[in-house]
Structure P
Amino acid sequence: MDKKILREWLRARQLVYHLLARLYQDGPVKGVLAALAQEGFLGELAASIDNPTLVAGCRQMQAELVARHGELDEYQQELQEEYNRLFVGPGHLEAPPWESVYRSKERLLFGEETLAVREFYRSFGLESRNKGKEPDDHAGLEMEFMAHLSEAAADRVLEGEDINDLLEGQDRFLAEHMQQWLPALCRDMEQAARTDFFRGLALLTRGWMEADAAELKMVLAEVKEGRDG
């Protein structure tokens, strides 16, 4: 695979995963909302990825952002209240954003899945920046891990170094962790959300993972072929 194309693909993935990480970890920050409404990022993403779920999600988010852009303060407050109801509390969470809640029978935090995710991070020399404050298997932290590996791989491509281990790591992390629970989280979000922004985010997340997992396998095969050839 051409190195320039590979690096651009990795940087694009880094950008999407980083955006998702911010939305799940930090919530609907006003600066992010304003940028999304003005810069056309969601429209460009929908045009570049052939996944109807992702396209529908991007269009839902973009339409509401544009419609409410003139009242950004009020809109941001509405979204923050919804973010808290879905992910933070107090009280019952409509869409708890932790892998262990979805994958353990007791639906509890800090289960075996949390420790497995922590060890996965450590295998790449990383620790959660919220260690001790937030379980390692928070959706936003898992997205940030994928963004970090994409960035590291792009840097290696620039230096002419091998990236097979980083691509394989992302492939395994998607299969062993993210794909095992994020579709269920997205279903809960879609059912419980009252705004098109969060309904769209659920669709965008699910569609992005489907598309990225398939594309990653194809790129990984090309990279291996080029290395062995």
Structure Q
Amino acid sequence: MSNIVSLNFDKHSHLRVQASLRHRSAVNQHLMPLVPAEFGRASTCFPIIVTKNADTGEFTFSAMMGFQPGENLFVREGRWDADYEPLQIQRQPFFVGDDHDSKVVCFDSESLALSADDGELLFNSKSQASDYLQTVEQILNQLMGGEIESQKLVTQLVDLKLLTPFSLDIEFNDGTKQAVQGAYMIDENRMAELDDQAVLRLYRSGVIGLMHNVQNSMHQLPNLIARKNRMLDTAKSWFESA
């Protein structure tokens, strides 16, 4: 359960954040939204897929962290187990809220990453935002700007018909099967059919590089399957020895 409140020095000067615990909010999240600025680093750890909101029709870029809702294969024994931590995790437990006509920093007062004793201070001795909080504010601004960039990218891909649905049928080591449906990826065949002018526009705008990040990220899919199999093998060994 979350309880979102506005961050205020007078009320919250005692608060600290245990950065090593901020991923706790993602334990049950199998898809993690990404913004274009992090595609490069994220592509070295996770498959990046595009999903479509059934209600709004909006497309979203997400890192695939599990094969079903409630499954995050990158949280192991309470620790984050990947070389890259998405911005949506780095900013935890903070959010951007509206206060009339201005934006304010808010936080989830129920977050397990908050502490009064250990972790990063939010304010310094001069009653100013600490270096840690300033970094969080930069991440929040990057996410807000990234949402706009993401929608611009989606618009270009949709206009050029470069998104195509794909599905997967996977069988794991224990014999269980999992179907992954409702996802989209870059259509390489359609991309090869683009005329030179379209390719040049995509290149100059930086879109080609982002598309390659998304395409290359699919090489992480076998690693994700292997990660799931290791988890299943560990669970099997535990039950057999119990």
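Quick one: relative contact order in percent (Cα under 8 Å, 6 or more apart) came out at 27 when computed from one of P, Q, so which one is it?
So the calculation was done on Q.
When mean count of other Cβ atoms within 10 Å over residues 35-42 is compared over structures P, Q, which one is greatest? Before the final figure, lay out the partial values.
Working: P: 16.1; Q: 19.9.
Checked P, Q; max of mean count of other Cβ atoms within 10 Å over residues 35-42 sits with Q.
Which of the displayed structures (P, Q) returns the greatest value of mean count of other Cβ atoms within 10 Å over residues 3-10 on calculation?
Going through P, Q one by one, mean count of other Cβ atoms within 10 Å over residues 3-10 is largest in P.
Between structures P, Q, where is mean count of other Cβ atoms within 10 Å over residues 67-74 highest?
Ranking P, Q on mean count of other Cβ atoms within 10 Å over residues 67-74, first place is Q.
The value -24000 for helix-only ellipticity at 222 nm (-39500 (n - 2.57) for each DSSP H run of 4 or more, over all residues; to 500) was derived from one model only; which of P, Q is it?
It was calculated from structure P.
If we compute mean projected area of the Cα convex hull in nm² for structures P, Q, which one ends up with the highest value?
Q
Give the label, chosen from P, Q, of the structure having the highest value of mean count of other Cβ atoms within 10 Å over residues 83-90. Kindly include the intermediate steps, with their values, before the conclusion.
Numbers: P: 16.1; Q: 18.8.
Looking at the calculated values, the largest one is Q.
Each value in this text was obtained by applying a stated rule to the coordinates, not by laboratory testing. Just so it is clear, the structure is predicted and the values come from calculations on it, not from any experiment. Cβ atoms are built from the backbone, for glycine too; each structure is taken alone.
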